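> The structures considered in this document are given below.
Each value in this text was obtained by applying a stated rule to the coordinates, not by laboratory testing. None of the values given here were measured: they were computed from a predicted structure. Cβ atoms are built from the backbone, for glycine too; each structure is taken alone.
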Structure I
């Protein structure tokens, strides 16, 4: 699908930057950025001294920032946490939003929702589209693991689509348009020759979540949420853990393939197909790293079915408490 057409239909302006830019937009807006030194130094080097650095993506942080005066528009400058908080802030204050993702690490660059903690539970919350997205390609060139994380996040759409197929069998209906957009973004990332093409894949995936994040977030993201809580400690990127979750979900679909028929993808072959795609774009070893972490124990995975039971997925059919997780994990790592 044509990305510019999709953006124009939603009144979103897209700008690519191939070289260092002064970002005049930063002079007038409320800037939300990540707490790390990278984005902080970028802003300071641009002569920007007033911004809100965030280390946690929570509703409490949104409320804290809302207490200050805000005019003109909100800017999300940096990675996922900063952009998610900026989305919610702009939505609550009814201000325009500008998204400036400094790395291609996830598919939430423009998505019309955010993922924030409400107390100890992470929730997917409706927000708004940015009026403008600025992609600094000169910063994306050497993004390394951040790009790998974004790649994993896109490939995870495949297991999300398999879960949607599962939901359809029990009578839930989904849009063919958004399903196709999600699938095309996952396929597009396998053949991206430039960062612009990679950005288009991320944007397509973000728009696929226009009505609900289900089109790009299913059983694999429930694994991601569990692993983030149990072993992460900031060590692993969201997209990387989504990649781990994709392998786990795909493997369980394979192990229990006799219980699934008539789904979008053949369950018995899903794991090998996902593994092959990940190897093609050199993210397979990256995606299995968390399974080799000293804090990881396969028994952790028994809790997956409790993570997000309200969203019908693989874990509503397969009770994670009853899975032989050592066998599943060994099957992924062999």
Structure II
């Protein structure tokens, strides 16, 4: 085989026949060959490394994004160095960026769920292309953003309830310190206004089932339970449904509930949860491609990836109670 053909196989290029690819991969396996990162950097004048900054949040979105990014980068032949930053971001983020600069990464992706984290990134001095994954955040000349269209996802969740005939649709929101919380609330409001309905009850929380459980009990006690509820996350929906169930309020017979995230096991909630599924694989593929486009100086499609609505059994047609 020519070295160009072997190189194409090593770099997952598409223009190699399946038989040739399989033969080369078997030889690589038999020989125990391992790529030399140093040799690759010398021959290409690139480090083949990407830095990833994260705040270490245990929440579903940031964790799912991080895992998908690492996997896709590896598939594309890039090493990843992950650095976790913490408050105060004004101190930790410049230090983290300096560390990534010292190992000469080609580009950096920042998973920035929090507005305060994004502000610190925008204020930092950065020499390589930097992409920030932050829902609804705008790009600048020195910092570009990418995300899934979570506002569209919230619109889809709310519209599903509207299509079922509900007019009194509340929102148990996530934290407004998060980009996700803000765009999901904006999508809920926009869908209602487009349908000629006024946004009603909206309560801001911390994404947790514990907060949602206590909030659900309080709504029952105060007699403020609405026809339908769009919960900002599946964990929020889980706590809410338990509170309603313990209070003798049935889901979906008495109250329809729609979540967001499609966490593992949401189809086994009681009832199985109607929710919005985030496609982390698509998000990671597009994010890496956007960053590589910036590194290589080529234009790429930066249109946000789209979520999907997964209809199950927690939402039903409206009826008089």
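> For distance in nm of label points 7 Å out along Cα→Cβ at positions 13 and 293, which of I, II scores largest? Walk me through the intermediate numbers first.
Working: I: 4.1; II: 2.2.
With respect to distance in nm of label points 7 Å out along Cα→Cβ at positions 13 and 293, the highest-scoring structure among I, II is I.
> Another one. Work out mean count of other Cβ atoms within 10 Å over residues 157-164 for each of structures I, II, then name the structure with the largest result. Present the calculation step by step, with values, prior to reporting the outcome.
On the way: I: 27.5; II: 21.4.
The maximum falls on structure I.
> Suppose Rg and Dmax of the Cα atoms in Å works out to 19.3, 61; of I, II, which structure was it derived from? Please report the intermediate quantities before stating the final value.
Values: I: 19.3, 61; II: 23.0, 75.
Among I, II, the structure yielding 19.3, 61 for Rg and Dmax of the Cα atoms in Å is I.
> State the single structure among I, II that was used to calculate mean count of other Cβ atoms within 10 Å over residues 133-140, giving 20.5. Walk me through the intermediate numbers first.
Values: I: 20.5; II: 17.9.
Value 20.5 for mean count of other Cβ atoms within 10 Å over residues 133-140 corresponds to I out of I, II.
> To which of I, II does the computed value 1.10 (Rg/Rh (Cα atoms, Kirkwood Rh), for residues 221-260 alone) belong?
Numbers: I: 1.10; II: 0.93.
The correct label is I.
> If mean count of other Cβ atoms within 10 Å over residues 149-156 computes to 22.5, which of I, II did it come from?
That value comes from structure II.
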